[in-house]
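Below you'll find a set of structures to go through.
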Structure I
Amino acid sequence: MRTIWIVLFLVPAISYSQEDWENDGEIEDVEIEIVKDRQINLPKANRNFEKIPPFTTQKREGKLEYFYQSMNFKLPDLNIRVRPLKMKSQPISKIYGNYIKAGFGNFITPYLEGYVANKRNKDYTFGAHLKYLRSRDGPVDDENSGSGVFDVDVFGKLFNERFTVSGSAGLKNRNYHFFGYGDRDLSVAPVEEQIFNNFFLNTSIENTNKSDKFQYYTGLKFDYLTDDFEAKESEVQFDFKGSYRLGDQTSVQVISDLDLITQEDASIEANTRNIFRVAPSVNFQYEGFRISAGFNAVYENDTLGDSDELHFYPSVRASYNLTQSFQVYAGIRGDIEKNTLRRLTTENPFLAANTPAYNQDKTFEFYGGIDGKLNSKVGFGAGVSAANYKNMYFFITDPTDHTRFLTLYSEGNTGSFNLFGELTFNNEDNLRLGLRTDLFAYDTPDDVAEAWHKPNYKITLNSTYNLYDKLLLAGEIYAVGGIQALDNTTGGAVDLDAAFDLNIKAEYLISNQISTFVRFNNLLGNQYELLLNYPSRELQFMVGATYSF
């Protein structure tokens with residue numbers, strides 16, 4: 001038996017630390033005795049080394065039988081009534097697509113323009129347009145250099161699930177004066193007026209669904225031009241363009257057209273010139289290149305140079321995406337470029353009577369360039385082309401009347417070179433900028449000393465700015481230079497001064513339907529000449545208003 005004694009004594013030092021306590025509750029000395037004398041004895045256990053034998057069971061086979069009893073339940077029809085949630089219909093915003101504009105400017109210039117068309121119809125659309133702008137006075141001797149335009153046309157489209165039919169018809173009227181007379185005595189030879197009337201009619205049909213494998217377009221155009229003398233010209237043109245998609249990246253295409261042009265004048269007998277063109281090609285991708293390969297076959301019966309024969313030209317173009325935003329391209333092509341009296345008089349309305357129109361033969365053109373986007377707002381493009389022409393035309397003054405021009409055709413080879421660059425900026429429809437610069441060079445044959453009335457450079461800058469949808473600003477800058485003219489009265493070349501034109505327009509929106517505008521053309525007041533002896537008007541301004549409905 002073990003005995004454990006535990007004696008607790010209070011140390012005198014502790015008692016000393018508590019001397020200042022109150023005398024009540026003093027701890028006394030205590031002695032505690034703990035005695036442990038119990039023993040626990042367990043009996044010895046017998047260990048069994050024998051294994052438990054496995055139990056045997058008798059397999060019994062039982063047959064299960066299933067009984068099915070059909071039960072029919074007749075339940076009443078369940079009539080569920082669903083109350084759909086109705087959204088409040090939003091009012092359709094009114095469209096103010098039709099308008100009437102009116103204004104008045106210096107040089108005694110009234111202006112009127114109107115446009116009207118139907119709205120919100122998925123089956124058809126139709127409308128009409130009218131424009132009247134005439135300046136009684138011009139840059140030389142007031143009424144002797146007046147000019148103007150008058151246009152009226154109607155148009156329409158019919159939409160079907162399979163095809164779309166379009167059509168338009170109208171009249172374009174232009175009037176000018178031969179005011180490039182200089183010091184000529186007008187009492188002997190008064191100023192003559194030139195008036196062009198061009199009636200046109202167009203119709204076309206094309207498939208509506210642009211995702212179809214087979215895409216087609218066919219059209220018919222008719223133009224009839226007359227002037228204030230005896231010139232007449234009619235043109236009928238049939239156009240066809242079809243393509244078939246063979247796969248995701250492969251397609252075949254055919255472009256064809258037929259032109260029948262008849263010109264007549266006092267000294268020109270009515271004669272029909274024909275141009276028939278067929279240009280098949282195949283478009284595919286190979287090793288990252290997008291390639292269009294084909295040829296252009298053109299038959300013409302013109303009466304100048306190598307006409308009245310069949311011409312074959314290559315038509316190949318390849319492009320490659322350097323990145324998702326940058327693309328380079330290059331190609332070679334050729335064609336017969338159609339010339340008409342309508343085209344020539346649009347470029348130079350002061351042509352002499354009996355001016356014949358002949359086609360230009362572009363025997364080949366090599367071209368290439370790059371375009372892309374620097375970011376979501378800035379885009380760019382640059383390129384170069386080198387071509388060879390036969391029958392290229394130039395304007396020279398008439399030696400018998402220097403107020404009129406003759407068209408000089410060079411039947412030899414004329415080289416043409418063009419280098420261009422362009423830059424665009426678009427900032428969410430608030431600010432838009434577009435800049436393009438072209439450089440030109442010509443290598444004329446011996447029968448033409450210079451590329452008369454062809455510019456060496458052209459610069460164009462366009463800009464628009466929308467200020468809080470209340471004030472719309474627009475600006476244009478044109479610069480054209482390096483033009484040389486042949487003065488047949490002296491037989492010498494004349495270097496025309498560079499043309500620089502600055503135009504500004506501002507429009508203030510009073511409401512959704514009413515706005516006012518002011519326009520300034522040739523803000524710097526330069527009387528530049530693009531054609532020899534024909535200066536432009538100085539500063540022109542106009543004020544007006546627009547009503548939309």
Structure II
Amino acid sequence: MTSRSIRPGDSALAARLRREVRGEVLFDAASRGRYSTDASIYQIEPIGVVVPRTEEDALAAFRIAVDEGVPVLPRGGGTSQCGQTVGAALVIDHSKHLDRIVGFDKAERTAVVQPGVVLDQLNAYLKPHGLWYPVDVSTSAQATIGGMAGNNSCGSRSIRYGNMVHNVRGIDAVLPEGPEYAFGEVAADGRVEGPSGYRELVQKIRAIAAREAEEIEHCYPKLLRRVGGYNLDSVAQSPAFNMAHLLVGSEGTLAYSRRVHLNLSPLPKHKTLGVCHFPTFYKAMEAPQRIVALKPVAVELVDRTMIGLARNNPAFRATVDQAIKGDPDAILLVEFAGDDRDEQLRKLKQLTELMGDLGLPGTVVEITDAMLQRDVWEVRKAGLNIMMSMKGDGKPVSFIEDCAVPLEHLAEYTQRLTQVFEKHGTKGTWYAHASVGCLHVRPVLDMRKEGAAQMRAIAEEAAELVRQYKGAYSGEHGDGLVRSEWIAPFFGPKLTRAFGEIKDLFDPKGLMNPGKIVRPSKQDDRSLQAGLPDHPAQERARLERVGGIR
């Protein structure tokens with residue numbers, strides 16, 4: 001490994017990559033600028049970017065970076081809201097060429113894909129076979145399977161289908177030190193298939209999980225929606241486990257994933273949708289614990305702010321007017337799905353009866369028309385874009401948008417968090433996964449002014465609330481730059497050290513997407529945040545304008 005300093009745009013590294021890798025090698029300032037941001041509040045200039053043409057080219061770029069001592073950041077669609085896909089590293093972009101479905105077994109309901117396959121692309125391929133990949137994130141038109149695995153993504157229907165970790169059967173991955181392993185099932189009797197290095201790695205991970213069993217039982221939230229840290233609990237839960245599940249949610253910090261093996265699900269034949277109207281937000285948050293007893297596929301929140309913004313958008317107005325009556329403070333979208341049409345219709349009627357029992361008769365718009373159901377879900381999928389259309393200097397900011405709490409505490413938690421916002425002179429926007437207690441709440445802040453200070457204060461108070469309710473601080477979108485610093489307060493010193501130990505087993509030189517999950521920066525480090533006047537990128541641009549950089 002070279003000992004020379006390598007800076008963004010390094011010409012020698014770029015020249016070596018162009019000699020040895022087929023594909024685009026993008027080290028110019030404009031390309032580095034494009035890849036310095038994702039869907040988060042962060043901005044970090046990469047060393048450079050490679051867009052490999054084949055798996056072999058991607059692996060060659062990965063090994064060159066490791067040989068040169070350069071950090072590596074595998075990237076898909078860049079839809080991360082937590083800064084997982086930005087860093088001072090060589091970015092390897094899979095989304096353009098590494099997008100093949102390389103294996104499919106209809107009878108076994110399995111598929112093998114390259115990491116750059118987009119979710120909508122995969123589901124379009126599967127639909128004629130009556131199957132789908134059910135981790136239905138709202139960014140399905142952009143999100144890649146590799147990124148979803150790295151993030152442990154979830155989606156609107158996780159109450160039925162689970163998270164990414166529940167739908168990945170294996171990952172073919174390469175460690176920075178060179179070996180390539182097929183990460184997958186480990187038998188209950190301890191028998192491990194694979195090379196000696198892989199068997200040794202499995203035994204070390206199993207030993208860490210056994211050593212920390214008490215901490216795992218005590219510190220991991222007892223919730224479906226929790227994606228913080230590494231999935232060490234999946235190793236500790238039973239003698240049989242899946243090593244791929246340790247890579248799921250690792251945010252590219254452990255190994256380079258070449259292919260992902262997936263479990264598929266049958267497409268439900270019939271769906272119904274109930275739009276439940278609530279006069280107060282609090283009542284809307286009390287209801288999910290009762291509604292989930294009807295076994296819906298999804299229970300999604302839309303608050304007053306999003307309803308108003310959607311009504312003012314010509315693209316959504318007609319749908320909103322058909323599905324929402326009057327001026328509710330919030331609605332819940334409740335979907336039932338299955339092969340028996342009559343059963344879904346019965347459940348929809350039961351929902352209407354339940355709302356009457358809750359003191360809200362006549363407040364459910366029952367939708368059986370498939371086209372209108374689709375249009376309503378399109379409004380919900382556009383939730384973040386709709387929220388970001390809010391006029392004014394303040395915008396909804398993602399940093400506590402991922403907390404999850406048990407349903408019995410959801411109403412009280414949201415009420416107390418609203419009071420925190422009011423205390424700091426702002427308000428929050430709310431939507432998403434009421435079925436599992438994971439709401440995407442975004443305080444409205446002006447990050448160019450006092451927003452950064454407000455962010456720290458709100459984050460600390462929100463964290464304390466989540467701890468009180470035994471919730472999860474990272475419920476879906478992951479840790480990244482925005483929440484990795486909160487791993488230690490939530491998981492404690494022993495598990496935090498265990499995560500570092502796992503990181504060092506896989507990546508002893510610390511080259512895989514550094515600064516995420518293990519040994520992180522502060523969430524409000526201003527040098528990492530996009531658009532601030534004192535951000536290094538702004539200063540660099542100023543110097544370039546006055547001729548101070550050549």
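Any idea which of I, II comes out highest on relative contact order in percent (Cα under 8 Å, 6 or more apart)? Comparing I, II by relative contact order in percent (Cα under 8 Å, 6 or more apart), the maximum is at II.
Comparing Cα Rg over 2.2 N^0.38 Å, for residues 244-499 alone across I, II, which is largest? Walk me through the numbers on the way to the answer.
Values: I: 1.21; II: 1.07.
Across I, II, Cα Rg over 2.2 N^0.38 Å, for residues 244-499 alone peaks for I.
Tell me which of I, II gives -11000 when you compute helix-only ellipticity at 222 nm (-39500 (n - 2.57) for each DSSP H run of 4 or more, over all residues; to 500). This figure was derived from II. Name the one structure among I, II that distance in nm of label points 7 Å out along Cα→Cβ at positions 180 and 276 of 5.0 was derived from. Label of the source structure: II. Where does the value 46.4, 164 come from, among I, II, when Rg and Dmax of the Cα atoms in Å is the thing being computed? Comparing all candidates, it corresponds to I. Looking across I, II, the calculation of mean count of other Cβ atoms within 10 Å over residues 116-123 that yields 21.2 traces back to II.
Tell me which of I, II gives 0.2 when you compute distance in nm of label points 7 Å out along Cα→Cβ at positions 236 and 260. It must be structure I, since only it matches.
Laboratory data are not the source of any read-out in this text; all were calculated from the coordinates shown. Every value quoted in this text rests on a predicted model; they were computed, and no experiment measured them. Cβ atoms are built from the backbone, for glycine too; each structure is taken alone.
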